[in-house]
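Take a look at the structures below.
All of the numbers you see were taken from the coordinates with simple rules; none came from a lab. The model shown is predicted, which means the values in this text are computed figures rather than measured ones. Cβ atoms are built from the backbone, for glycine too; each structure is taken alone.
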Structure I
Amino acid sequence: MTFPLIKHVRAFVVRGGGADYHDQGSGHWIDDHIATPMSRYPEYRQSRQSFGINVLGTLVVEIEAADGTVGFAVTTGGEPAAYIVEKHLARFLEGASVTDYEKIWDQMYFSTQFYGRKGLVVNALSGVDLALWDLLGKLRKEPVYQLLGGKVREELQFYATSSRPDLSKKLGFIGGKMPLHHGPAEGEEGLKKNIAELAEMRERVGDDFWLMLDCWMSLDLNYATRLAHEAHKHGLKWIEEALSPDDYWGYRDLKKNAPKGMLVTTGEHEATRWGFRMLLEMDCCDIIQPDVGWCGGITELIKISALADARGVMVIPHGSSVYSYHFVITRHNSPFAEFLMMAPDADKVVPMFNPLLLDEPVPVNGRLKLDDKPGFGVQLNPACKLHRPYTH
């Protein structure tokens, strides 16, 4: 089969929800006194938006083929990422074949290595890669999961991330992950409050429902170890992203020191096969959690997952809506998925990247069957105002 060549690449920015799910209005649970690395400063403790978690906004990448077919994807990175896509990365796609995703990824990564490797640049690269897979699926008239080898199960099952795991249980999810509200700077009183919140939630949900804690890079090794042992008394399934993503040595020691039966998880803010190789070879965690919109896209997630599979480590991607669903359903070492509860009070299921995507699937009773729409099966909402800050 011969495919039309790539004609044009475009990058847009949009504000208000979307892939930058922290870009919410006031009163949302996702911005209510959650422990962060900035919690050591009292003035930045109450709100993550106060220190700029939402400054970038959502990046939208469109890739148009010569026949007019358009693939697209969304991730974070906003205007700086749009500049990188338009001014640097586009040259490696325009005039190329959509099937050359391995070569295109290699050229994007190594051409930006002198100022990239992780973070913003890899976010931009990931958005391009995902848009490329969406375009390939549309040209082949197949869903992305079919391009990845097909389903290994008929439906996805989810745990929910929110402030209210008790409500998530009623909505049919298999578990609930809570944000940690108090970091080391709040001392012993804060630690006691964290444990009290967990104990109260355990009482609400009963003994058999999974409970996890998302620590969002906010702890040191001593505090994380103490928290893990105290939380173990209340049946905590895992402790997530407790330390800085650069502290591989700390994660290695936390995994050694954690109570038997408790899982240590991380990787949301890790990138590429080389970053995850460090986590895996140093035995830093039981589950890796790459975000497909941040780690290098589908092309790189395939490699990351293979590394983990060879070591018997599960891959449970960080919540990234359809972009992770199409991958998870094709991998045996990804037995369930994450769903971010984006309703302000975490009391109902709404599309994760609302309002940006049309036809974005959501779980019902904690489960979801993917349809056979081509690509990732979603469309951009024309009511969302896209801004193209740069051209090339």
Structure II
Amino acid sequence: MFKQDLTSDELLRIIFKYMAKIASERNLNEVLVLMADMGREMILSDRCTVWLIDRVSEQIYTKVAHGVDEIRIPLGTGLVGSSIATGENIIIKDAYNDPRHNADNDRKTGYVTKSIITVPFRNNDGEIIGAYQAINKLTEVDYFTDRDLEILSLAASYAGKSLESVMLHQEIIDTQREIIFTMGEIGEIRSTETGNHVKRVAEYSYVLARALGLSSAEAEMLRTASPMHDIGKVAIPDAVLNKPGKLTPAEYEIIKSHTKIGYQLLKGSKRDLLRTAAIVAEQHHEKWDGTGYPLGRKGEEIHIYGRITAVADVFDALSAERVYKPAWPLEKIENLLREERGRHFDPAIIDVFFEQLPKLLEIRKRLTDDKVDNE
């Protein structure tokens, strides 16, 4: 059944609804989703895509296209590339009669593109940073009109300016993440481990956090902070840190001190990210039954971030060859985690671990290195 074009009042309600959400959102992908949903609702299209320019790779890409995954194409190609390059709006009634339409994606997905509208959007300096592209009008008149162009141009004008501030915020977050990963790798390099260890622990922690019901923001915070869990190792002498044999009681106390050292390094920050990293650094060796260190916290006295990182860290540590042990086979790791459920580890996290194990193994394979057992 065909839809009817929206009235002015209906358009205003959609605009106010989405503008309020976009203005308060700081996650780039979430903003792109909101922009795509707003565009689709405003002009009654079947799909709406938000494209951005990647100047480094000289490509345009979308992570938010209704019905498809990320798409990347060379800058200047296709209808959307033409619109971005020229700064011109484009309306096509029949895509297959226009030589600029790239039909490869239709052939891959089986989707039939008929009508298209493309509107570039600009930042506060007037520079084009991307474009809206909507596909297939859902009204009785099955193509986009000048009225649709006016409506989508209005959405693009506001959303483009809002998007710029979110992109700048995302750039800061990405820079912080890169610094944290680099600092986390320092501890691993000193203990002759690979940098992929901290990357794997970060990805495992994110998967477990989301499966436990933590919000996307909380899970992302943990993913970004968890690579710092062993940063305190920078202060541990090499002779102790890389000793191949069994540690003496005194040496073990020195090793244990990396949790307090990491916490002291990070705790004074005013940044949520580094305060989270301080929690993880201090608490990832605490145990559910209270026998861990440095403070012997028990059960939910241990922060959820510490409890999650503990499972992620042990899983990866056992999977990899270390100076003091060979890599464990997967079955042996599974048996230990089951045995330590309710002792070392939070039972709920172990249950989620086994539910999510296929995802975790995919991550391990993707971020593997020569020391990881991929059995």
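Can you spot which of I, II the value -9500 was calculated from, given it is helix-only ellipticity at 222 nm (-39500 (n - 2.57) for each DSSP H run of 4 or more, over all residues; to 500)?
Only one of I, II returns -9500 for helix-only ellipticity at 222 nm (-39500 (n - 2.57) for each DSSP H run of 4 or more, over all residues; to 500), namely I.
Identify which of structures I, II gives the largest calculated value of relative contact order in percent (Cα under 8 Å, 6 or more apart). It would help to have the intermediate numbers written out before the result.
Details: I: 21; II: 11.
Comparing I, II, the top value of relative contact order in percent (Cα under 8 Å, 6 or more apart) belongs to I.
Kindly point out which one of I, II the value 41, 20, 13 was derived from, the read-out being semi-axes √(5λ) of the Cα gyration tensor in Å, for residues 73-208 alone.
Comparing all candidates, it corresponds to II.
Tell me which structure, out of I, II, gives 2.7 once distance in nm of label points 7 Å out along Cα→Cβ at positions 9 and 25 is calculated.
II
Output the label of whichever structure in I, II has the greatest value of Cα Rg over 2.2 N^0.38 Å.
II
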